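Take a look at the structures below.
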Structure P
Amino acid sequence: MDTKKILEDSLKRSDESEIFTVVSEKEPVGFEANRLKTLSKTSGQGWALRVIKDRKIGLSTSTYPNLESLITRACDASDFGKNVEYSFPSNFLYKRNNKTEMNLSLDNMVDMGEKIIETLLKEWPSLLLEANISKSSGFTEILNSSGFDSSYEWDSFSAGVGGTLVKGEDMLFVWESFGWSEFKDYSDEIINSLHDQLKNAQNISEAPNENCPIVFTPRGFVTTFIEPLISSFNGVNIVEGVSPISEKMGQKIFDENITIVDDPTINGALGERPFDDEGVPASRNILIENGVVSGNLLNLESASKLNLEPTGSASRSISSPPTPSTSVIDVKPGKYLYKELISDLKDGIIVDQLLGAGQGNELGGDFKGNVLLGYRVKEGRILGRIKNTMISGNVFDCLKSLSWISRDTNWVYGSFNVPHIMCENIQIASST
């Protein structure tokens, strides 16, 4: 589709115009029950046209090239659209990264999956494994009436492997995944992680009868804390006055050791980009600095309503309007290694996977869920896996005072660089 033609023709019927284009291709390899299940290749393309007419905005989308229909629907939608006080951003200069083709075939991905499965089955022959290994590539372009005319190409590689081990009435589920913007052979990391999970979970240990310190692994931290925490920094929630931090900018409400940054400039991370999905330059955005609320996540609309500058946080699909979102979350590490800190733990539990963490008042920071994978620790030693255990608490209360943050961090899903943390004000309930 000729995007410049769309822009020109849409401006004959509107005051401002923007055309957003995405082209993508994905090649996944799937394994199920220890065997190769699927080999496929999918591709897609789409266009989203936004127009501003008489200060009202209209959106139209399409996955097939029909120029006139796209323009007509966008202009018609603007008659009933929201009033807007912003304009589309102008162009800017940025350094373009030289994209290199990902040298990875379907055969390579099959070999990787088979290696992981065969290695794990040697020690755990009853383990049922499933895996998804895929590579993706794409192209994003924005063209608007303010002069913005830029694009970038992107690649991603991801590998996720899950295993189920059934012994009588006991069922154990383990999982590990990695992702990056270029191919890296994560076979050994996945094998070692799943091996450790299976080894630590061999024995069943009683959960504590009373509240005790809880250690969250990087994955446990992301699944439990990140979503309710980031929701509070979302500009839409701040505009509506429902965010717990709406009136807390510049105030210290978290532990002084907590610094969290949304940074789309981290090279190689999934979420790296030169500009957001509205054309605002991507930049390092400090949300929490030494416990102080320091930033927020704003797209053009929420920024205009708050009389602030947009933060380059807009994210969208072809079929939906831009909304504030994170790109790459980077949490500042602590001083000591995780193993050293665990060795000093007298009694506690480690939470790696939490099921149903979104229960309760998530926007208020509440969480509650069953521990899908967690371990009991006594005298610095992991005794075994805990079962039938639920934890609950509030993100803001937990992060007011932390026992410690580890020096070593892990990348979770390729977009979250997070350490281990230990909290003490969390409720624990268990049944045997």
Structure Q
Amino acid sequence: MPDPLASSYYRATANVWERRPAFSGDESFDVAVIGGGFTGLSAALACAEKGLKVALFEAHSIGFGASGRNGGQLIPGLRWSMREIDQEFGRERAQAIYDLAYGAVERVKSRIAKHGIQCDLKAGHLEAAFKPDHYRAMQRDAEFLAKEFGWESEIVDPKDMGRHINGGGYHGGIYDRQGGHFHPLNYTLGLARAALDAGVAIFEHSPVLKIAGNQACTANGIATAQSILLAADNWMGDLDRALGGYTVPIMNYNIATAPLPDADSLLPSDAAVADSRFVLNYFRLSADKRLIFGGGEKYVQTPPADIAAFVRKHIVDVFPSLAETPIDYAWGGAVGVTMNRLPHIGRKGNLFFAHGFSGHGALVTTLAGELLAEAVTGTMERFDVFANLPQQPFPGGRLFARPLATLGLLWYALRDRL
């Protein structure tokens, strides 16, 4: 398989990682984790810290999936606002969801600090309003979040947006100093090193082909484990067809420009920015002052012939002055999206799973992995908060789920233009 990270800025600037061996033979573990991204690695690390014998199986290389390709934006919370969560679930459940979802910020920061992970961590995230009514909704959400749950953010009046961004013509926004951005592949590799140090056996290029009871079977061996943790996200359906029906893959593409001499004038506060379109633009500055920009979505898995050209038209919408700026890197990958855009976490016997973070997982995935580790050891209270979130598989079964989901997504994308 061609390496989708070969032309990625993240791969070009990745910290040193020594490739791990493939799995072979028969061996027994307390826990087998499938998936070498944020969720799987944090689960494996947390299990090892609890004294369990852990093996992690990655079909390709560590960080091959969304964890090594995403926009690197650290956005507190979930896809739903706390106002929506409170209205849907009531205050008691909403408080429990808040404690976990917003507490995920400190989980990531504490992992970075504890393990000395060099991942260009920066503070500050701006949600930018694409339309005036989006800004009014953001104000209501921010005021509710502060009053009812104590999470403080800054409401940015349209006339003050230049403190954060000079471009895009946005109608105000919300600046959250507790959010931020980082180099996601280097965070992934940092978790992997911490897991190795904690005693986790990591096997790369070791796809699990079948799960049979308490056995994870690869081409060259069988791992027997008391518990199996599935953290394969968009590849979940390869191992459990029913679980695969709960998400559809949405293709997303990113570029990194050449270093910009005027970078600080474009984004003066160095915050990561995501706008409020349904098909959003999201962007930030790298440590070496490149613009990393994601824009547009595709609902087929064949990438554009020219990813850089596909994304550039969205860059120019926000920053017209960058129309001729060289693009040094261009890459893409799939985001696993659930019907309601909340994560799908749960248990099936000795099988525990977490996926479907819907493009909002750079923080919550670390938490989800730690919740899986708690559940494996019999502590279910926090795990159940997320496991009890309502989920439905996409209609249409294996054949029609993606086309039907695409029609719905295209409708919402059309509303951006109205």
Legend entry - Per relative contact order in percent (Cα under 8 Å, 6 or more apart), the highest-valued of structures P, Q: Q
Inset, instruction - Compare distance in nm of label points 7 Å out along Cα→Cβ at positions 22 and 206 across structures P, Q and report the one with the greatest value. - result: P
Legend entry - If Rg and Dmax of the Cα atoms in Å, for residues 174-325 alone is computed and equals 19.0, 57, the structure in P, Q: P
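A value of -5500 was computed for helix-only ellipticity at 222 nm (-39500 (n - 2.57) for each DSSP H run of 4 or more, over all residues; to 500); which of P, Q is the source structure?
Here the read-out was taken from P.
Assuming 17.2, 56 is Rg and Dmax of the Cα atoms in Å, for residues 262-373 alone as calculated from a single structure, say which of P, Q it is.
Working: P: 17.9, 52; Q: 17.2, 56.
Of the options listed, only Q reproduces it.
Between P, Q, which one scores greatest on percent of Cα pairs over 33 Å apart? Working shown, then result.
Details: P: 43; Q: 30.
Structure P comes out on top.
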Legend entry - Entry that produces 17.9 once mean count of other Cβ atoms within 10 Å over residues 54-61 is calculated, selected from P, Q: P
Legend entry - Which entry (P, Q) yields the derived value 0.9 for distance in nm of label points 7 Å out along Cα→Cβ at positions 38 and 294: Q
Legend entry - Origin of the derived value 13.0 (mean count of other Cβ atoms within 10 Å over residues 62-69; candidates P, Q): P
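Of structures P, Q, which gives 5.4 when distance in nm of label points 7 Å out along Cα→Cβ at positions 126 and 142 is computed from the coordinates? Mind dumping the intermediate values first?
Working: P: 5.4; Q: 1.2.
Computing distance in nm of label points 7 Å out along Cα→Cβ at positions 126 and 142 on every structure in P, Q gives 5.4 only for P.
If we compute FRET efficiency 1/(1 + (r/R0)^6) of positions 70 and 334 (r between Cβ atoms, R0 = 30 Å, to 0.05) for structures P, Q, which one ends up with the highest value? If you can, show how the numbers build up before the last one.
Details: P: 0.05; Q: 1.00.
By FRET efficiency 1/(1 + (r/R0)^6) of positions 70 and 334 (r between Cβ atoms, R0 = 30 Å, to 0.05), the leading structure of P, Q is Q.
Readers should treat all values here as calculations from the given coordinates under stated rules, not as data from a laboratory. As the structure is a prediction and not an experimental result, all values here were calculated from the model. Cβ atoms are built from the backbone, for glycine too; each structure is taken alone.
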